[in-house]
Structure 1
Amino acid sequence: MTNRRWADRLKQYWYLMRFHRPIGIFLLLWPTLWALWIAGEGRPDARIVTVFVVGVVLMRAAGCVINDFADRGFDPHVARTRDRPLASGRVKPVEALVLFAVLCALAFVLVLQLNRLTIALSAVAVFLAASYPFMKRFTHLPQAYLGLAFGWAVPMAFAAQLGTIPPLAWWLLLATVLWALAYDTMYAMVDREDDLKIGVKSSAILFGRHDRLIIGIIQLAMLLVMVRVGILAHLQGWYWLGLAAAAALSIYQQYLIRDRQPQGCFQAFLNNHWLGLVIFLGILLDYRL
């Protein structure tokens, strides 16, 4: 294989792993960092943090690969996804499966550096990542399942830091699931018309004309659960300031989706990176200052 051919294959794999669009990495990373900092009371083990950050990048890439493998029959019929490497035929399905296996293996090697409980929980993480893309065939709430897949790093982080999973971890997991259900419904609103044509299920279709109201209720529920997290973790001023900023960003996202236009819904989805960031900064500053 010539150098040019190798370069093209690597480029297609890069696109398949969605490294050119890092928003998914951030949305998976922020709850992981929330959990690591709370579990470590502001001083998480540096080695554990490194393992989780690299693991987030690898597993998000693996999730994108298996998602496109599962959707290779749907993506050519959706305007936003028809040019993806698998949908366009630039990458073969068998290549995607090999790449998925390699990414999962690398992530597992990382997890082997941690305790047995975390290693056991990692098997659940792989199952969730591999099964999520198929949920849209069976339920109108694949976005909630995505939240569970994205949020599973939360109990893993507590297990890695503490060797156990306290009730606080499950509250933080619940907040992560609610958050993902809200932002991924915004994302699903972008594709709603195409999904209706091809028979794919989503929360955006399920919620219908009540989508903005239900998203608002979910956003409020997420913030209330984060209040519970703050109380259980004995967090103070800076955390509440970060949570107030997150509430303001939630209101702004409602403004962005007010007309249900695809561009506005997509911008609201992207804005959740900042929501996750301000909550983390609140946690970080509260422990530091």
Structure 2
Amino acid sequence: MSGILVVDKPQGPSSHSVVSLARRALGTRKIGHAGTLDPMATGVLVLGVNSATRLLTYLVGADKTYEATIRLGSATVTDDAEGETIAVVAPEDVAAVTDDALHREIAVLTGDIEQRPSAVSAIKVAGQRAYDRVRAGEDVVLDARRVRVDRFDVRAIRRLTDFLDVDVLVDCTSGTYIRALARDLGTALGVGGHLTALRRTRVGLFTLDNAVAPDTIRDSDVVAAADAASMLFPAWDLTEDEERDVRFGKRVKTTVADAPLVAAVRDGVLVAIVRITHGVAHVETGFPQ
């Protein structure tokens, strides 16, 4: 059994705990993920099973969609509700934030932006995870990096006694931190901000419609590697001779249209991901039988 498993991670457990559940349910140790979710976050967690872990390379960089709630009026050390509160502004300052100002600053955070990741991210600093350094008491400030936010839509605004809660929908490139968007929005408005809820609804073509709960995982929930790869790339049905040559890593002439990535399949089994240039297929990633 080799393929892609899409899990709807609940709030609370870590992504690694969900991987452990999947390993027990499917009876294999060889399971990897295409990007974790924080314990507070829920939603789409894409796992690769057995040789399909090699497909995860092509999913890690996929665009993603999130639903989130940003609380304006206070900031935390982790930029989410799990961290210690480090600043709270007066209720009248929060009340002074207008809808127009909110939409204006959200527009500034849309498109290609320079974003400084949260200090409690998994990014390594001198070989050590940033969040480990923060827990050890260090003041960690990470370098900004370019990301793209294709959509940053306001779905609802709730004015509470002391805070302003904003429900948003975000489409973004891989590497975008929604916590950082909350932090930067609050900073721009002068009131501080952090996430109180986060749900990932899409990773590339995989959505919640494809997802199963961790405690119900079965073999039949695994999308075969060939089917998953054919969702991601054009498919090339190999002949017996082509399969043999591709498995040996040979260059193979083909009439299939040139493409940077193609799923080479034989009888419903993923043989390789290939690159086709000038009518010749070059193996990028092979998948053992």
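Structures 1, 2 were shown, and Rg and Dmax of the Cα atoms in Å, for residues 64-183 alone at 16.2, 47 was computed from 1. From which structure (1, 2) was P(r) over Cα pairs in 10 Å bins from 0, in percent, for residues 112-279 alone calculated, if the value obtained is 10, 35, 34, 18, 3? Derived from the structure labelled 1. When distance in nm of label points 7 Å out along Cα→Cβ at positions 8 and 96 is calculated for each of structures 1, 2, structure 2 gives the greatest result. Have a look at 1, 2 and say which one yields 1.25 for Rg/Rh (Cα atoms, Kirkwood Rh), for residues 160-207 alone, as calculated. Structure of origin is 1. If you line up 1, 2 by mean count of other Cβ atoms within 10 Å over residues 24-31, the top spot, with the largest value, goes to 1.
Please state which of the structures 1, 2 yields 54, 47, 32 when Cα extents along the principal axes in Å is computed from it. Matching structure: 1. Each of 1, 2 could give helix-only ellipticity at 222 nm (-39500 (n - 2.57) for each DSSP H run of 4 or more, over all residues; to 500), but the derived value -25000 comes from 1. In this comparison of 1, 2, the computed figure 3.4 for distance in nm of label points 7 Å out along Cα→Cβ at positions 200 and 232 is attributed to 1.
log10 I(q)/I(0) by the Debye sum over Cα atoms at q = 0.22, 0.24 Å⁻¹, for residues 192-239 alone was computed and gave -0.77, -0.83; which structure, 1, 2, did it come from? Corresponding structure: 1.
All of the numbers you see were taken from the coordinates with simple rules; none came from a lab. Here the structure is a predicted model, which means the values were calculated and not measured. Cβ atoms are built from the backbone, for glycine too; each structure is taken alone.
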